[in-house]
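What follows is a set of structures for review.
Every number here is computed from the coordinates shown, using simple stated rules; none is lab data. Nothing here was measured: the structure is a model prediction, and the numbers come from that model. Cβ atoms are built from the backbone, for glycine too; each structure is taken alone.
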Structure P
Amino acid sequence: MPAGDMFSEAMSIKLPIPSDKIAHACIHFGLAILWLWYIGKRFPAQQRIFHRNVTIASILFYGIIIEAIQYAFVPTRHADAFDVLANVIGLLLGVLLYSLIQKKIVKS
């Protein structure tokens with residue numbers, strides 16, 4: 001089978017979750033990991049909790065406001081509550097993974 005045919009076949013695989021929801025979750029996962037890592041490096045321990053909470057709220061707000069902007073101002077796009085849900089899931093997974101990594105680092 002030529003390589004092009006294998007690629008076409010791989011791209012035609014149907015996922016149980018729409019790919020745009022996976023993209024939303026991955027973007028918010030990445031935002032959470034990167035910002036939490038930055039806060040861990042930038043701020044002293046006593047300030048990290050405040051900055052972590054502000055960051056989590058900001059990423060959550062960003063995910064919601066983007067959908068609201070699409071609804072209000074972009075006629076060719078529409079808001080989707082499942083996009084917001086995917087954003088929240090990605091954010092929570094990012095926070096969870098970062099927390100697990102930090103606990104493992106502290107133990108060692």
Structure Q
Amino acid sequence: MEFKSLNKKSEFIELKKFGKRINHRFVSITFVEKQKEDFKLGFQISKKSGNAVFRNKIKRQIRNVIKDVCCKYKENPSNNGLWISVYVNPAIEKFDYSEYKSFLEKKFDL
């Protein structure tokens with residue numbers, strides 16, 4: 001499954017306005033189901049989180065977990081598209097990959 005990027009400000013505003021939110025200590029996920037077969041993913045990660053290498057590593061890891069979750073979501077024929085915005089808290093550097101992977105798999109309940 002391939003994700004397109006959320007790039008436009010209007011897309012992030014639509015997500016914030018109409019989306020459902022899941023909050024945790026290190027990440028906040030907003031998602032909205034779309035009628036088109038359209039999967040888009042956007043990240044908001046502050047420079048306070050770390051250098052560019054660390055921020056990109058976090059994005060790759062979270063994108064991988066969300067891709068697995070969305071593959072399960074897409075298996076249901078009644079489900080169409082999904083737009084997801086992930087806000088990463090700077091405190092994520094205190095957690096390791098296994099912690100936020102288990103959280104995302106449990107809580108990302110569509």
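When helix-only ellipticity at 222 nm (-39500 (n - 2.57) for each DSSP H run of 4 or more, over all residues; to 500) is computed for each of P, Q, which one produces -13500?
That value comes from structure Q.
Could you figure out which one of P, Q the value 3.0 for distance in nm of label points 7 Å out along Cα→Cβ at positions 59 and 75 was computed from?
Derived from Q, not from the others.
For structures P, Q, calculate distance in nm of label points 7 Å out along Cα→Cβ at positions 35 and 67 and state which one comes out highest.
Biggest value here belongs to Q.
Among P, Q, considering only mean projected area of the Cα convex hull in nm², which has the greatest calculated value?
P
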